[in-house]
1. Comparing mean projected area of the Cα convex hull in nm² across structures P, Q, which is largest?
2. Of structures P, Q, which gives 13 when relative contact order in percent (Cα under 8 Å, 6 or more apart) is computed from the coordinates?
3. If distance in nm of label points 7 Å out along Cα→Cβ at positions 30 and 246 is computed to be 3.4, which of P, Q is the source?
4. Who wins on Rg/Rh (Cα atoms, Kirkwood Rh), for residues 38-165 alone among P, Q, i.e. which is largest?
5. Match the computed value -17500 of helix-only ellipticity at 222 nm (-39500 (n - 2.57) for each DSSP H run of 4 or more, over all residues; to 500) to one of the structures P, Q, and report its label.
Structure P
């Protein structure tokens, strides 16, 4: 239209090769942008506005919009800082080194906050349930952001993670991004340690949904870090075949023997190891055959006599 200002719709269709519907839509859009104005010479015609005028006006409007959005961002950032400061004052107001987080929502919310503030390292013990689809959806993006910031993530899970499709998939995803995961036969409790200065422990280790305690006292942090480091030193790296001892037992088989020898049932062993009851019974049958035992009690005695446990 700038080149041929006297062209009507039919001429524009012929000159551009566009269908008439597309030409009319383009004309409407140009008019909305004030790049076309009614012609004073011919009724019903539109004349193109000089690019120096029309596009400069559009640019000025875009700059004004960008400036308004920037001002809104500044105001939003200030509001977030104020809300965060108030939230921190509520946490720190009593000076107590222990804070109660009631319910799973409170725990996840606090972990989200702490993950954003983590500077160097996040350590965790995961006895089970941490890799359900809902928990994975909540933690996955935060873990990815932390790894991208250079935060080291080390997680310890039960050996049974290798037998759970969801957990195995999550473990492969995490280690593929640079996180580290190791496994042990049993994990004593859920635990998260942030930068070795703060820890989240469950109110009830048997039911994490009850909530958690947030602690930052030096003595408690030293203790939980020592627990993690000790488990990490004996754990098997994810992706590696679990080692066997001189008797040909895997760590999982050793743990099963210890649980059964302590008088616990197959059901208890299954819960502690994160395995199905069927898997525990199959493992126990194999151990009894190797120990030449006709009962679980005898298997425990023979294992102790032979130095298996």
Structure Q
């Protein structure tokens, strides 16, 4: 079995567990661009350390994130091949205790790229301008800012997830980055925005695209571009975090939980069972007031 054939077999086997069709496309694109030209035709049982390094070294420093993801994918393919009986021995793409001795750590060489965000004091003016713009996309962006949610969570929101009486939006685990259900407290401003939205019969999406499906991931970015802003929707979460840290006395964990960030400390995560909903509701109300 060739490496390319093994890749295709693993991708087919894994596709059912991937939540997003993009995963298959990303796997395929990275392997086709960087791995197949060098090792695609090799027998999967013959691939060794030198072959893996030939694939990774040319892009390790300039395209570190891509290279690191590619390494992980090669490792999974070779593991799959071993379990299936097509190869034996250690996995030459393994990082810990192997490639970490031969390549610099990704965190040491990768340049951190922050999402472009607006300054805290620019937010009220931005929201006033945004509020004047017509259409579903500006409303989705406005709701994103008010809730400090991710673009995908907002674009995929359905009316069944929203309890107007309880003022809470419950995002199911399968739509969350951390695969954990997330309750979002809704301020009076967020509720008013939702109340003014049209309801389309037969369509449960809160912010449907013109043709009825989910808004594309570039739609909200396009709104900001038309407003001639040097920022992206995800950067609004950074602005919210800066506001919480610099302009309020809310504890760090309240802001982090509002952003649905995963708790890095395993012990802390084990002992924290609540979601600080009441405190988060107060904070989101204060955020909405600040935004005007």
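1. Answer by largest value of mean projected area of the Cα convex hull in nm²: P.
2. P
3. Going label by label, the one that fits is Q.
4. For this comparison of Rg/Rh (Cα atoms, Kirkwood Rh), for residues 38-165 alone, the top structure is P.
5. Computed on structure P.
All of the numbers you see were taken from the coordinates with simple rules; none came from a lab. Because the structure is predicted, anything quoted here is derived from the model rather than measured. Cβ atoms are built from the backbone, for glycine too; each structure is taken alone.
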